[in-house]
Each structure stands twice: as structure tokens, then as C-alpha cells.
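Asker: Please go over the structures that come below.
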Structure I
Amino acid sequence: MTTTAETATKPLWLAMEGMIRDLTDQDLSAGSKEATVQRMAQGLDEAGYCVAGHAGHLLELRAAVDERVTAGRPLLADFDGAVAALGLDDVADTFVAAAKLVEQVGGSFPLLRGLGRRQDVENLMAQTRLDLLVAKANELGGEDGVRYLITAEVAVAVVLESLGITQEAYDEVVAKMAAEAAERKRVRGLLEDAGDKSEIDKVKHLLTNDVAEALIVELAGVASSAIDDAKQAMEAELAEKKRLEEEEAARKLAEAEGPSLDAIPDDEMLEYIEGIREIMEFSTDPAEIRMMCEQSDMPKALVEIAVETPDKLDELESNAGG
């Protein structure tokens, strides 16, 4: 925390209070007080303020010195202590924070309750909030700190200077955050599509659409155990799907290969063998025989015999009553 009333850009009353804080009891004694006021006025003039030749400002200075004498301590002792005790929650609303601080310190220092000073205090609260945000960002460090200040809507120039990063590094974080926001929007759309589905079905829907588990927990509002349950259900469904696909593939293969030798009726066996003999009269090349037999939708078992062991056709023909 580096910003206090003494280090902020000072309006006149704060400059006065800064000088008052350094006064001694001797400076404030009855015999020395007016000389002290004149010396302070000259010092303020040298600092760029117009006090010695300005009746209103001189009266304001005398009133501030009198208030210091009455309170028995300088305003900044209370003011800076109150500012230093503030946290981010305290300055979330700078108008409210300023009002509370003025009320807290103004009991002993009524001049602080003037309208002009209230606005100055509110400006200081804004700077205090910024300092606290930067301190928190530096505590987080790296990309987390940059994200923190971006989320708090701190000006780009302030982020770059306070964290010591380049515009390129800043832009990279902004791009990441934009992508994350887009992904969140996509996931919310997926959840809308899921409608009134059960929790496990919603989680399955999100997993199927490649949503990260952490985002599922965050946006779907489910426990991590729900993701485990959904994964198990999906594994069971995939296993069943695979089983059905394998059965279908086997069925199609069996259909393509045709019946086994034992399953071919005798009359059909004789017809097939006759067709094979006609093909073999046309060609003796095994590859051509196989191709023509397959084109004729002959059972694969018979095609293999025709190509590999054609002499066995006579035995099959005899067994079929040919």
C-alpha cells in the first residue's frame, strides 16, 4: 500500500495538513501560533499554492491549525491510519468508502466534512482501490495477476506499468480470456440444448462435445462424482455399441460368404457345382475362377474348394446324389 493522503496529488487542504502534522507543541503555543501560520503560508506559496496573499486561504489555514490544537493531534494521524486499514471490500464503492472515512475522522476534525474535501477524499479512495488491486495482482503474479486486473477493468496502461509487462503479453492474456469466454458461451448453449435431461445425461452430452471437466463442474453445477458416473455409463454404452457392431459385421460377413457346406441343400449344391464346372471350362486361372464364382454369388466355402481343391467337387457332387 503506497498511496496515502501525503503521497497523493495534494489539494490545498491536504498540503496544509501535511505541514501541520510536522508542527511541534512550541509551534502551536499561543505566543508562536500566528508566526507559525505566516511561516506555513509562505512555505505553501513556495510550493505553488496561493495562501499568504489570499484572505480566504489564509483563514482556512488558521482554522486548520486551530483544529489541530483542539484535537490534540494532526488530522493526518487519524486520516492516514484509517486509509491504511482499508481493504478491497471497503473501497469497492469509493463514494460509500469516502463517506465512511469522512464520518470516522470528521468527528474530531469537522473541517473534513466540507463538500470540497469530500470529493478529494473520494478521489483518494479511487486511488486506494487501484493500489490495492495492483498489490493483489503482484501477489498473484504472472498471468493470474494480469487476469485479475483485466477482470477489475483496470486501464491497460496501468496494468502494463504496474506489472511491468509488454503490450504483447497483455494481448495474449486478453485473447486467452476471450477464448475462455467463448467456450463458456458454447457450454451454456449445450446446457440449454440438454433441456430437462437428467443430470447424468447432461454430463454425457457435455463430455461428448469435448467440454473440459472443470468447466462441467462450474457451469453444470455438478459434483465431480457425477462426471465419473457419466463416464462409466458412456463406457457401458460404448461396449454395448461395439458388441452390436461386431454382431452386425459378423452377420454381414456370413451373409456375404453364404451358407456352410453342411447347410447347402443337395439340389442347390448340384446347381452350384454345375455352375462352377461351367466357369472352369471357361478359365483355368484360379484368380479368374474366384472372381467369376463370387460374381455369381456362390457360397464362399464352395469357391474355396473350386480354387484350392477342385477334385473335391466330385465327392460333393456324389454326396448330393449327382
Structure II
Amino acid sequence: MRKIAVLSFSYLSMLLPGNWGAFDLFSNFARAQDTLGYEIGFNRVNGAEGADVSELINNFTLKGEWLGGTLTVKQNQKHERELWGSTSFAYDFTSQFQASLLAKKNLSKSDYPEEQLANAATFFFNHKTTNLTLGYKYLRQGRPAATFLDKESFARMRRPTTVSNHTFNSEVEQVLSSRIKSNLRMAYTPESIERPANYLIGNKWGMALGDSLFTKLGYALNFEGHQRLKNERGYFRNHMLESEVTIEPVYDLLLSVSYDLIVENERDPRDQGHTRVAVDQYGVGVRYLWNGFLATSLQGAYFVTNTKESGVNVWTGIECTL
């Protein structure tokens, strides 16, 4: 599951969920328990003033019944490489309880080092037609030294070189019928050294319109509390809408198209400033399962904003069952 490309522009990009974007094309279909996969992706963002950014990403993934791991190699347009690694563990202690753990960090030198640790407990009810997940994530990020101009004192202030936050989340997934499933998610991030508290609530619906036609609709609201502002940025409020249609024209072939809309509002009561960024993103994807053991996929998306930024994201991958 990937964040949509445009979130690189959003100040809240590290707080937004990664499963609300157009690249989440095949989340309605179960993955094999023991798989080995490889993906290669290309991201390109065209700035409003010609400041283009591109990135090549390679993902190597091994997923078992209980354990999993991913090794990621990123390369930018300057041919600078970064190495990232993650490992995950999930275990069904009973038929009604599962615990999971995820750890992720960069393994090479970086101007923006990052560490993540997340855990979750999932409870199953009514023969797993109702699932409740309670989770926690710790995120620590580093960055080069920088300054900003304080809007009240007009003094030059130093930004913190290390920022960390703690996110508490809950999720309820409900099977409503043989063709309809709903997912409700809430998250809370307390006030940090740099930003006010952050809140998120979202609802997603998956529906089977026929034996070979599926659709997904979702909406999420992400907003900040009104604690004191600590830098030059104002308060953020984001609306996120996603839609997706998947068709299976022949057995084991899936074709998907999607559309996402994000509206980000930033208001600053110190100077009565208001900035709005609206993003349209269009995605397509195809996935084919060969003989039940080998799956290949190709996904792509294009986004454009009302502030003249645009970008593309293309991924292709292969996955085999062990």
C-alpha cells in the first residue's frame, strides 16, 4: 500500500494513512501466505517553477505465514542511493485474536533518517465478519539543520533536527452481506514538538456489483487541533475522497481504474492567511495470476494540482508463491 504521490507536497504527509490512494488497486483481494516478490517503481514530480524531482525504487519482499521482510533501494535523479529495511511479525494466538508488529528504518546514511515501530491487536467476532483492530505507531525522523521566520516575534528560529510522534489508531471492519464490506478508521496523534495534535476519521466501502465487477468508495477527514502554533505554518484540514472500479473480464485477470481527490486547507490566524491545494489523481492497474503460483502487476497514476504541480507514478512487479 502506497501513499499517493502528491502527499510529498503536504505538510501532513507523514501523518496521512497510506491506504487511501489510487495505488491501492488490489487491496480487496487476498495475498498468498508465503510469497516472494519484487517491484520496481518510478516517481516523478513536476514543480510549479520547474523544480522536477524523480526517484527510482526497488522493493524486494519475502512474506511468510508469521514473518515478513522488505528491502527497499531508492535512487534519486542525482544517482544517490538509500537503503531501507522493514520486518513484520503476525501471529494468531487464538481463532479470535491476532497480534502484529512492524519495524522499519533506513539502513544507509541519509539526510532524512527515519525509524518506525508499530504494533496492533486484532479481535475477531461473529466468525470473523466483525474485526476490531487497536494499534500504536512510533515515528522518529531526522533532517538537516534549518531556520524559519517566526510570524509573531519576527525572529529567526531554528527548526528541530529530530521530530517524533506517537499515533494511536483503531479500525473496525464489518462484513454487511456477501457483497458489501465496510471499514471505519480513527487515529489520534498527540501534540508534538513541532505540530498541534492531529485527528483522522475515515470510512471505506467495498462492494461486489456482480461476479466480476467490484467497486470501492472512501472518504477521510484529517485535521489538527488548536494548540499553539510553533512554526510558520498554520492549521491544516484535509478532505480525501477515493473511488475505484475493478473488473475481472477473464478468470485471474484484474483491471482497475481509480480516481482520488484531496483538498488541503491551511489557515493561520496570526496573519489571517488561507491556502487551499486541490489534487486530482487518476490511476490504472492490471494484475494477472499465472497457474495459481505466479502473479504479475502493472500500476500507474497521474496527478495534477490547482497550483500547477503534476506528477506520475509507475510500478510493475512479480510475486510467486513458495
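Bear in mind these aren't lab numbers, they're just calculated from the coordinates by the rules spelled out. The structure presented is a predicted model; accordingly, all values stated were derived computationally and were not measured.
Asker: Where is percent of Cα pairs over 16 Å apart, for residues 103-190 alone largest, in which of I, II?
Answerer: If we compare percent of Cα pairs over 16 Å apart, for residues 103-190 alone over I, II, the biggest value is for II.
Asker: Of the structures I, II, report the one carrying the highest value of Cα Rg over 2.2 N^0.38 Å.
Answerer: I
Asker: In terms of relative contact order in percent (Cα under 8 Å, 6 or more apart), which of structures I, II is highest?
Answerer: II
Asker: Let me ask you something else. Using the calculated result 13.8 for Kirkwood radius over Cα pairs in Å, for residues 151-206 alone, pick out the matching structure from I, II. Please list the in-between numbers first.
Answerer: Values: I: 13.8; II: 14.5.
Going label by label, the one that fits is I.
Asker: In addition: As an exercise: helix-only ellipticity at 222 nm (-39500 (n - 2.57) for each DSSP H run of 4 or more, over all residues; to 500), calculated from one structure in I, II, equals -23500. Which structure is it?
Answerer: I
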